Structure 1
Amino acid sequence: MEDEPRAHPFPPSRADAISAQKTPDTPQTRAPAYRLAFADMDFLLREELRPVRLQLELLKPQMVMDERGIESTVVMFGGARIPAPDHKTEARTEALAEMSRYYDEAYRFARLMTERSSASYGRNFVICTGGGPGVMEAGNRGAMDAGGQSIGLGIVLPHEQAPNPYVTPDLSFNFHYFAIRKMHFLLRARAITIFPGGFGTLDEMFETLTLIQTGRMKRVPFLLFGREFWDSVINWRALADAGTISPEDLDLLRYVETAEEAVEIIDAYDPDACI
């Protein structure tokens, strides 16, 4: 991120931050109160500054993606534990090892979508994942192998971690607030894909469905990879039969099995037909 041309005569904040480091060493200049507020980490991390940190965490990725010209994304949610086919023997369960096929589908889907994205100079339908392993790695990897860029929205977790190596470095973000991270997943989303996963995937799936169901988010293609998995985990029809959701809410999602099927649905999607 570069400083924009200045439209006023006042000194830039960066220059003052550098000058402040050269201040004579005195009891006054060593005192925390003397530090520039925007350069004082202890101040910025105070409890009372949470609203400011929330704003900064929303603003930084927004500015970076605007500068990169990204207009729309395809979001890929899915399990971090799903192994690549060549590592399926390392999976903790036999069922998880069998799910390595979804790694392949995620990779092929991201590659196909990125090839389409190149027609708009990489501005539209940019692959966006959580930046981690498993399905996320497959998505970023497919985009990279197709010669395109992709986004990784990581988050600080208690265990040591790093973004997968296929995320475009300039689009690899790190979040503290889950809520702001979720906003960035959906702010530019033109399609949502859900691969088999655990608590995190379920959380992201239901939150997005709720936003669409309640009209807080425009309807977009919402695709669940793997009917067998999802039908074994969630009884959607039971929710409708019980009246806790409307029967028409079941139309908000579609099952797909292959990357090609998902791409075909996204290509044919007509938002006006859903109004």
Structure 2
Amino acid sequence: MTANGGGPRTVSTSESSRSGSEFESDRSVSDEAPLGGPDASETILESRDLDVFYGDEQALQSISMEIPEQQVTALIGPSGCGKSTFLRSINRMNDLIDVARVEGDLRFHGKNVYDEDVDPVALRRKIGMVFQKPNPFPKSIFENVAYGLRVQGKDDGDVEGKVRTALERAALLDEVEDQLDSSGLDLSGGQQQRLCIARAIAPDPEVILMDEPASALDPVATSKIEDLVEELAEEYTVVIVTHNMQQAARISDKTAVFLTGGRLVEFDNTNKIFENPENERVEDYITGKFG
């Protein structure tokens, strides 16, 4: 299974006449179907001929894939192959980079997130993100989680209940229940990362993006994060970038393999990718012959 070819196609805002930042189901039709296969669950995210440029440098080339809801999709590949660039494209984090330019479609519930009528802030309420390095605020544990609610206007009603629920979902409540007024910076690295996950899920998004969330953690903390990712997929769609192929094999349902040149080379069920990939370059990467 190989990635679709074709040159860049600039986004046309006339392609969508729907108003506001509502992401309704309205699947577009293309001559070439994105990777993902007919057996995929209901698609929540879909890219079609997605190209991303940083100035004159092209970071992603014609990426077409379908990401199923309430599953874990892992993005793997060598450094500089475009994994994190694709992840940041999903909730328009690349908008924060002045020289970044995006062409093609990236759809959430069928709505192109790069249409002019889409508010990136509203989009990020639906699609949360957890970064590689834990970044708790210099606030209490409670206020770290409550911040996600307040900044998105969801702090009406039972804030304490929502905070505790988010901490529980992030498998942290039992460890910090008696110290919610203590600084989040006093937690261990693994606890800080789970605190950041709690902050991301407190406003109840639909998708959680994770950019190597365990790369800076020890094996015990990494194991807790992996267990948490699998649990979160019961309620959320999780897309995770990882350099750890064993981690991808353990926790993901789908795996996308990006290789040099910003190309998606293969995307399929994880067991298929690791046991019987169709592309020889993917097999070479999986078996350590390069990368």
Structure 3
Amino acid sequence: MRAEVLIDWFDEHGRDLPWREPECTGWGVLVSEIMLQQTPVARVLPIWQEWLKRWPVPSALAAESQGEVVRAWGKLGYPRRALRLHAAAAEIAEKHGDVVPSDVDTLLALPGIGAYTARAIVAFAYGKRAPVVDTNVRRVVARAVHGAGDAGPPSNTRDMADVEKFLPAQDAPAAKFSAALMELGALICTAKSQRCADCPLYADCAWQKAGRPAYAGPAKAVQKFAGTDRQVRGLLLDVLRGTEGPVEQAKLDLVWHDAGQRSRCLDSLLVDGLLEQTRDGLFALPGEH
């Protein structure tokens, strides 16, 4: 895999996204990376812009109530990410002078920051050399390097070693290569309907040379939404996000027909800290009662 070929492609075809602009701070990149986990760019973009306008530095978000942060998260899904981001902002403000750290180990010590996010911030916010591996990157490497139809089960050690082999030695090209590899998986080397004819790695792709064999690894779980606890939790949260102050149980009971599932989801929201119950039995977003 020739890094310079992929970097040239990215310079011409990479999407113009605000968190890629030179003036975007480490905080802006951190917020984007948390929001983009399992959520498409099109849904993230307007919410990210609203957040950065409202909370341009970590201390601004940390000063906000958890309830308001959950409310502002809107329809991005997986709302526990909002609470983790709030917790990380508080620690950055308190321990790091309101500046997102620029090294992997310090980032990993922050709440809710894992191996991928830490390395993404180091590469994309600070232009440093770090192997950044997400689902898109794993798929590109599986095809272009290993000749497989898709990547198998993830392994941080193996996956990062795979990418490390192709990273340029210098910081700036390595950071650009990391972004380009991810972009190729998002736009061209997609899970389905891949656009191989437009791929800059086409001539050297091991998957092409092998005749594009179908993926033969373990079956991947298909995520459903309709009727799941995720949907019910979202409906319950919607009631609180659209209301100022606590609400009665009866109002929450209207959102879903299955009382057992509804009760289970309500309990899980309380356990996760996304809702709180008042002394008189009402329900509210955290910190809003």
Handout entry: Identity of the structure behind 4.7 (criterion: distance in nm of label points 7 Å out along Cα→Cβ at positions 164 and 252, calculated), options 1, 2, 3
Key = 3
Handout entry: Value 56, 47, 37, calculated as Cα extents along the principal axes in Å, assigned to which of 1, 2, 3
Key = 2
Problem - distance in nm of label points 7 Å out along Cα→Cβ at positions 212 and 244 from the coordinates reads 2.0; which among 1, 2, 3 - result: 1
Fill in the blank from the handout: helix-only ellipticity at 222 nm (-39500 (n - 2.57) for each DSSP H run of 4 or more, over all residues; to 500), calculated, reads -12500; among 1, 2, 3 the input was structure 1
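None of the figures in this text is laboratory data; all of them are computed from the coordinates on show. In this text, all values refer to a predicted model and were calculated from it rather than measured experimentally. Cβ atoms are built from the backbone, for glycine too; each structure is taken alone.
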